[in-house]
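Please treat every number below as a calculation from the coordinates, not as lab data. Note that the structure is a prediction, hence the values are computed from the model and not measured.
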Structure I
């Protein structure tokens, strides 16, 4: 398979539209169509199902895309790193963060990174949980510091940088607020606020499970998109929500109490970036963040 054939196949698999694929590749629609037909002759089966209204991957095309895409991204990232290494790490790196504790960590990592790579600027942007995956996919941010797990197509996660105790945000007047700790099984006794569907399912399942470990159903509370919305609803008695221990420090409120879990796994944080976007400067920033935290442990 030639490089231009791979590019045409992968681009059309993403766009599922010959015109848009041609625009991205800076060739004519006819050229894309000819390339795909040539590739299908080599493979021996159709890679796309075409109609007058839509273009879809065939079963074989879907399998080929799933197997080729990771390797193609690795090749692209390796070439980009080689180029950056040869000319030095320059340009601008955009790093997003979620929450004030994340912002403080990113600022410290940015200072460490700039000391190591003075030729590369760092722009910092605050994101909400629902922004993280779209921003990385669309190139709005090169990296994002966010809570794990955050599994989604088109993004990859680096190593865990921070682990903190998991706590339950409850209304200040709730009986749970008078306890020294709560259990994950206690979630079956109260409504738990929900995150919007724009947040990956892996993260929603970790923060707001549908059942306890013993299999007891957890009643769903209202949906809240930001931490401020969550804490406002908690304070109003609309439900509870699991948070990291840093929330108690950065978001003290008279109407909310934070109670430690006695039996829950810690909350984890780390950096994420776009699949295939592990450039030299992205990996250098990730190393700077990891080294900064290791020095303070």
Structure II
């Protein structure tokens, strides 16, 4: 097969293969002899953190570009939200009562994936954290429609595997939370947040802060379940205290159903980033 690279130099992969078949000697067994880019111990050294950060940013970027993914619909939400059929096994009654958001996330992903398929799976591609709960529902809804979806998993101390509905070639794994968050937002056409815990709150507030401070364009920012969000966060108290501006409360909308969210996204007028921060 003809080498498609734009380089007259020997291919790195070929050298890696060649180096693995050298004679077995004390010299070739030494860690010093390993090719740097093929040396896992070397790549995991403390001093190589900047390189690992770059690699984690670059690998998904290149692969998403190769699949021509142009825009995404971001779904944040709790890993503990049960399937409605398993609500009776939930840890608490409140968690069981939130099970209907699994179906809303699944239905919403279906609606967005229909739009995605119309664009040859390039626009409005659903992206989740790749895990269970709301994340599974989002990837599952995309699979229901025969479309693609992205899973941005992260290594955690406890055992975790991607949910079975993520498109395999768009299933990524991260070490760095910060790089994972960048990939969530770099192609975001809308950000949709379902009930969840610390991780969901972290993702929600970090995304809101980027929009609030003008570091990111305004996109539809939809919080599913007004009752949940107003119970756990006193939004008006933040504005009354002056720690945010009343105008900041307009950066997001509450929705209850997949259809309501889809309608807002469908009729959204693009908005540029803020040029200043109200109240500053």
Structure III
């Protein structure tokens, strides 16, 4: 039975359109116009056209962030993916943990990334749920009224090496150097942060669970459904993804089906600063990684 953790008023969310300028050397963005609520932002997310993939100026609907989160479990690295049912696009995909950046965080989108990790990626142990830190910053514990978070231990988030080309908000460089792309079908600028999640040494019987929000009767409702954990792991071999998909439940890695699986657009090919696709088939993405799908070693 799904458990309701929190209810929120979506009208409190505000963001701004962007003016994006790109060149082969880097990309910069700045806010544009008046604040938009969630519905107004979605209305602006309509396809745009850019002729030169390396050099352009374009107005976009919003800024979005994702995190390619690398989890180390029992000496091996895994990427963390989330299953999402996208009502606006009529599909189901696996995606990176992601979210929309509100107005007050446009110049520091890393704060949105940290919030999204805290909201979407729940780590359960027999002693309770794990909170986390990024450097000196404690991650929020958004479900504290419903879940018991452990006080004595926590996980650590850290930034991995970033993209080669710099991204700026106005004149301010984003120090973590996220990968940036303009998603043409949704007229959005997307920033992908590369972060690592290290668990406390004594962690055992770990389960990964996803909490997603749905709009119901004018409220955003976050529910936890143990029957559908919806957090998946891709094992890495020398830093490269393999052809396996797993679920971590009470410390045990359980194979998950990849039949008919699609990945979100952040996995699709990028041309310069542009991504043109809405999604990519799992098998097609694997084929483009190393030429052929790679099985994980035993």
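If semi-axes √(5λ) of the Cα gyration tensor in Å, for residues 59-170 alone computes to 25, 18, 16, which of I, II, III did it come from? The correct label is III.
Across the set I, II, III, volume of the Cα convex hull per residue in Å³ reaches its highest value in structure II.
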